[in-house]
Structure formats: C-alpha cells, structure tokens
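What follows is a set of structures for review.
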Structure P
Amino acid sequence: MKKVVTLLCGICLIGLTHAATQYNPPPIQLEPLAKFSVDLNAPVWELGTTSDAGKRRIIPITGGTFEGKSLKGRILNNGADWQIVDSKGLAIIDTRYLLETDDGALIYLQTKGYRHGSAETLKQLAQGKDVDPKNYYFKITMQFETSSPKYSWLNQTVAVGSAMRLGKAVFYDAYTLK
C-alpha cells in the first residue's frame, strides 16, 4: 500500500511539473498613470522610538496635484506619512491621503515603500536640501479605493511609483502594472 501511495504521489508531481513548465507568467509592463506633486508644508511630529522597528515620524500632507492621461486633480489637506525610520536611516513609507479629481470624484490613496541612501544623502534630505534623486532609492506601491464608477478600475489596479524629495514636497511618477 505504501508503495502505491508513493507511486501515485510521484505521478502527480510529474504532472504538476509539466503543467508549470508548459506556461509562463506574462511579463510585467508599466503604463504611465500620473505625475504627483505632494505638499508637505507643515511641522513634522517626531514621536521617537516607538518599537524595535525604529522612530515614528508623522509628516502631514497638506495638498498637491496629480495629472495623467486618465486621472487629474488635487490632493486634499487631510493626509500624512506615518513613517518609521530605522537606526540606519531607512525610511519605511506609509502614506494615506485623499485625492479629488477634476470632475469631483474622491479617491483614497495609500502608498507604502522605502527611501534609503548614504548617511550624507539622508542628512541633506533631512535638512531640506535638494538632492539628486539618483543618489538615493525612493520607490512606492500604491493602493486606491473609490466608489466612483468612472474610476472604479483603480480599485483593482496595482500601481508603483518612483519618487524624489525636493524641499517641502515629494514628486513621483506613478505607473500601473499591466
């Protein structure tokens, strides 16, 4: 009986392996979504070390704009980046804010990502200096929620962004994954 079970398991594994090699996942393609300009013109709240992960910083999002082929509008003054910075300077990005399209639709946006670079680069960014974005890594993922029928496609779209911090603003180019 044990030999029969072993034989059947082997046959099943061979069948699964064949099916997995018969098909390949489609390659990922990026399609431009929008350019975002996010204003951070408010005091930053430093909560200090709140966990083993690092220091909690809350950075208010006070406005901004976004514009793309099928998406355009403004960022409302009601969000924040609930960021954690670890002992090496890695910023773990966790933003939540509200978009209003030019035609009045409301879209909730949450981004998650990372910003890191050399100690000198991070020091300059912390001082509000403009730093060439090639000198640090700043990438995000994006998740949308809306009840608008026109923009409901965003509810099931995976999007990513490449960002930079200049002065009191973050700028990023957003792309959908196709």
Structure Q
Amino acid sequence: MGSQEILLVEPCSVQHIEVLLAGKLPFFETFGVTIADDYELLPHMLEFSLKGLLETNVLPRWWTHLFMLHHSRVAVGIGGYKGNPDANGVVEIGYSIAPSYQGQGLATQAARTMIERAFADQSVTLVRAHTLATETPSASVLRKVGMVRVADSNDAMEGKVWRWQVTLPHP
C-alpha cells in the first residue's frame, strides 16, 4: 500500500453485514471490495452488528464501519461507533486493522476520521475509547488523534482497561 492511499471509513448497511457473514468471496462478488487476506471476520461480532441495526434505534452512521483503501478497494479493517450519542453528547469509537496493514497509520486515519465526523454533529461533545491497560499500539493511536487517558476501569470481558477521551475543541 502506498502511504498516500486514502482510507475510506464507510458505514455498513444491513446488506453489507449480511454479505460479510456469508464470507469474503461473496462480499467481493457483491460489492467489488476485497477483504484483506489476514483480516479475521468474527461471526459473533458481525451478528451483534446486524442485530443492532435490525433491532435497535441505532443509526448506521453511529454503528459499524468498514475501513477501505480507496484505490485498491481492499477492506483493511472494521470499527465504528458503539451507538448513537448519549444524552450527554458522548460517543465511543473502536477499530481493528488487519495485521498486514498495521503500523502504516491506517488506525490513526480511521480514528481521526471518526472523531472529526462525530464532532461535525452538534449534539456530540465528547468522543471516548477504551484500550487494554497497557502501552499498546492503540494507546499510541489515541494519543496521536488528541485523546487523553482519563481513567482506569474494569471491563467484564477485557479486564482492566484505560478510558480515553477528547472533547470538542472550543474556538
């Protein structure tokens, strides 16, 4: 991948997720987008995403997104928001990038794009993320996009995690 490749951060529709559940080849045949060879599509996560779109009031723009290289039409990751902004204007982001595409600034591009889009919505005042409670590449990504580590907490599935956030810049 060239360093100038543009990363598209595109909301997934019900159809996108249904076809992803069918596999990488059906996704390519339907949308003309290749999923990176080493990106593991996790059925339980895709099923959760599909259920969210079908059974809740979450808007696609605040849910699962596909990270795709513009020119090569290769999907290198999935991420997005963990739901609509809450009553306090808070949204949470998450992301994952295929191992062969890590270390190339793509997670930073994805996180930056999601933060910028969130703050373009006047109801959003704070963007949050969580990482494992250790110095991971994700911690570095979040620092690069202006997030600050603000708390430690325990996650039922992940154990100890760090909470990161960035607030809307004031003019």
Task: Which of P, Q yields 4.2 [distance in nm of label points 7 Å out along Cα→Cβ at positions 31 and 55, calculated] - done: P
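Could you tell me which structure in P, Q was used to calculate helix-only ellipticity at 222 nm (-39500 (n - 2.57) for each DSSP H run of 4 or more, over all residues; to 500) as -5500? Kindly include the intermediate steps, with their values, before the conclusion.
Values: P: -5500; Q: -9500.
Of the structures listed, the value fits P.
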TODO: Looking at percent of Cα pairs over 16 Å apart, for residues 87-142 alone, point out which structure of P, Q has the largest value.
DONE: P
Open item on the list: I have -0.57, -0.64 for log10 I(q)/I(0) by the Debye sum over Cα atoms at q = 0.11, 0.12 Å⁻¹, calculated from one of the structures P, Q. Which structure is it?
Closed with: P
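We did not get these values from a lab; they are worked out from the coordinates using the rules stated. The structure presented is a predicted model; accordingly, all values stated were derived computationally and were not measured. Cβ atoms are built from the backbone, for glycine too; each structure is taken alone.
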